[in-house]
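See the structures that follow.
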Structure P
Amino acid sequence: MGRRVFFCFYIKGDLSRANQVRASYEAEGGLSEGFHDISVWREREKKGAADVHELIDTGIAASAVTVVLIGSETADRKYMDYEISQTLARGNGLLGIYIHDLKDAEGNTSVKGAVPAGMIAAGAPIYEWDSSKFSAWVEAAAKHAGK
């Protein structure tokens, strides 16, 4: 069985790409966290940052590795810095995957986005999406974090 992974991504622009990564990982026996219907995020955001932080904290606490799915707008997401800082504070593994070359629901790819600053500061590995290597990258991140 694979590690439990918390996925961070730009839900509005990259949900279909993120779903492809999640489905590939789950097909290999991995478990995922951080996937919520957009309505869940909107409801939490209406209640305030503390509610969003609680949603994020719950997902990170239930996982061993955080995977940041890097699309064109990921680095500028409102809660990205919080997700990365909480991942590091908990001692979870961290890695990034570029997903701009995956097609969205309309069949379009995207432009390559910037790596979030917190990932650079943490020295987290960043990869181009490759379904045949993803599970190994997750396992390596978990082991690097002592999980």
Structure Q
Amino acid sequence: METNFLVRVERIKQKFSSLPQPDDRYSYLIDLGRALPLYPPALRTPSHIVPGCQSTLYLAARLENGLLHFSADADALISKGLAALLLSVYSGLSPEEILNNPPTFLHEIGLFASLSPNRSNGLAHIYHRIRQEAVHQSRK
């Protein structure tokens, strides 16, 4: 996996520019969610639930060699796909890279125009949890 934030974002921008229809974007998000690795059952705990999501969404982080790696799962395919989209950008980056690169690309790809207010809110909460993990790890 490419470790450069900008390269990852550019890849997403290219993919979304080839998907102008909302239904195509939803299908792509669902595919991203289905492609996530199996979420460890031991991490299905209340402390890993992301509050503010429309569905139950779990997010776990681990620090390895100075890089944060995330895993996620949700009981709704779109929510799981939104988490997968963010993880495809932020997982495997250093806490500093995460903190220095907010997800402005989400506006640039027009994703919020395709999402309901509840899903947009959930997406913001997923990023907020990713950011919290980065802050926590950067203070160690």
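Where a number appears in this text, it was derived from the coordinates with a stated rule and is not lab data. Keep in mind that what you see is a predicted model, and the values were worked out from it rather than measured. Cβ atoms are built from the backbone, for glycine too; each structure is taken alone.
When distance in nm of label points 7 Å out along Cα→Cβ at positions 95 and 127 is computed across structures P, Q, the figure 0.3 traces back to P. Taking distance in nm of label points 7 Å out along Cα→Cβ at positions 7 and 31 from the coordinates of each of P, Q, which one would give 1.7? Only structure P yields this read-out.
Taking FRET efficiency 1/(1 + (r/R0)^6) of positions 15 and 63 (r between Cβ atoms, R0 = 25 Å, to 0.05) as the criterion, the highest value among P, Q goes to P. helix-only ellipticity at 222 nm (-39500 (n - 2.57) for each DSSP H run of 4 or more, over all residues; to 500) computed as -14000: which structure among P, Q? Considering all the candidates, the number was obtained from P. Structures P, Q were shown, and Rg and Dmax of the Cα atoms in Å at 14.0, 40 was computed from P.
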